[in-house]
Structure 1
Amino acid sequence: MNPPTARALIAEDEPLLAAALRQELARAWPALEIVATVGDGLSAVQQALALQPDVLFFDIRMPGQSGLDAAVELADAWPADVPFPALVFATAYDQYAVQAFDAQAVDYLLKPIEARRLARTVAKVQDLLAQRQPNPAPAAAIAAPALEATMAQLRALLQAPGLGGGGQAAAPPHLPAATPATPQQPLARLSVIQASHGTQIHMVPLAEVVYFEAADKYVRVLTAEREYLIRTALKELIEQIDPQEFWQVHRSTLVRATAIATVTRDEAGKQHIGLRGRPERLPVSRLYAHLFKAM
């Protein structure tokens, strides 16, 4: 049986490593066509949507947008009737990253790429793609379960230590990895937000906040009457707020659960939230659509 033909996209910000991966892939999988090689997460998302490859090789750390962030954005925008590409992350060795990938059955490559490890990855991806080929079911029926499985994997990876995305820079390579014996202490729960409004700092009770929304270098804090700005990253807020009280409905949005009045689905299948106390309709990303299934 000949290996299946397929098309792949490589996202790697180091040109030498990208070239090395292409060379190793040419040996391990001659039938694989590399349709694009890009150096950042934004380009990876744009090119993947335009070219719809069968396989993605995403560096986990890239400038501006991490490979994980790019995968999340791509999965949210991916056509519902097209099977999501097989996803392979490339990472410098990190014990937490490897444990997270293994736990979620997401394949990964350690840099620098080793031919033997790449051969196992290629075999795994070929097997996955081969399972899709002879299936007589409609494309949408095949694509939907696969995409939901990918979403579940990505949600879990976002919670893994060191893999939270957000485009954060990697730790310097000479620093040793953290060990389970020295876990990071959880941040204290917030009850009041210190937020700016004009030239003043306001003490905003968390109980008054309807939602938080990341915007450039700030996070917008929206109450029923006013809007404030804080410099605390949304990822830090998530760690300091009760997840039963505030639900993450988008990569950039946290909403008070009791402020959600309605959830509607448009003709394209996208969900939007209507709020109590605010006129906005907030989008729900595909990653978090599982929160709003009828009981």
Structure 2
Amino acid sequence: MIIKVGSRGSQLAILQAESVVRKLKKVTDANFNLVKIRTSGDSSLAQKKLGSGIFEKEVDEALIRGDIDLAVHSMKDVPTAIPEGIILAAIPERLPANDVFISREFCSIGMLPAGATIGTSSLRRAAQIRSIRRDICIVELRGNIETRLKRLSEGAFQGIVIAQAALMRIGGLCGKEEILSTDQFPTSPGQGALAVMARRDDKEMNEVASKINCEDAMEEITAERAFLKKLGCGCSSPVGCTASAKGKRLKIKCRLYSIDGCHSKLFQFDFDRGDPCRCGEKAASIVLEDENVRTFWGLGS
């Protein structure tokens, strides 16, 4: 049997898909073909706004058509509404969810001089940086991880903030990065994790994929995505949410920010494990009822 695994064609996406294939080879005797799929998102990186799921759409469509048997995505890029006909079949063991600060000259955000520039296109990261350094200039930086690291090396910015997991996967960690605490910098739901997608009615592929599923990672991601979905797609304010499943406990850490970073509030929840969707929704409900959040998010009374 040959299993066709689909992925975007970027360096990071291919490395991610290859890591999934290595895990699958340990649990099945099947052979694998890695199918690189160029997406409209890959050719639109210079655009100001990219819609949710733009990088995954063509890969998912290939899965639905039967051109591939499994698809591999960065979990944080998968929309909360998964296309009909496919299913999240597995989440392998998650890498660290943290963001990291990288600079050619400075070891931390705190060491940057006033007026220094940090490159990011993330509203969340921009607000988080402003919440601790109001004197830092945020400059838009788009593109894949290779592009962002190249811009940094060329001196376009004094620093950038990217996902630690992405840097680990391309072998880019050098030990000089500042790993940002999830207390101050809770991350995008799903960051650090990979999604293995299969057709809903393909029992064989679902069974194969389930063999590399990490129960802890699946609970964490399910809770984070339920939290984000409960907040509502219309919420434009920056928010970070990082869950941790250990032993019998599921802990959810989230922080909401005003756009300018002047206001924020950290929430920490501790739940019994077993129903991560309910836990994420309950956490979001509590957050949305908080008076401070309602004020700086402009939710009214």
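Each value in this text was obtained by applying a stated rule to the coordinates, not by laboratory testing. These numbers were taken from a predicted model, which means no experiment stands behind them. Cβ atoms are built from the backbone, for glycine too; each structure is taken alone.
Here mean count of other Cβ atoms within 10 Å over residues 90-97 has been calculated and equals 21.1, so which of 1, 2 was it run on?
On the way: 1: 17.5; 2: 21.1.
Only structure 2 yields this read-out.
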* If we compute mean count of other Cβ atoms within 10 Å over residues 114-121 for structures 1, 2, which one ends up with the highest value? -> 2
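For structures 1, 2, which has the highest computed value of relative contact order in percent (Cα under 8 Å, 6 or more apart)?
2
One of 1, 2 was used to compute mean count of other Cβ atoms within 10 Å over residues 26-33, and the result was 11.9. Which label is that?
On the way: 1: 14.5; 2: 11.9.
It traces back to 2.
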* Asked: Between structures 1, 2, where is mean projected area of the Cα convex hull in nm² highest?
  -> 1
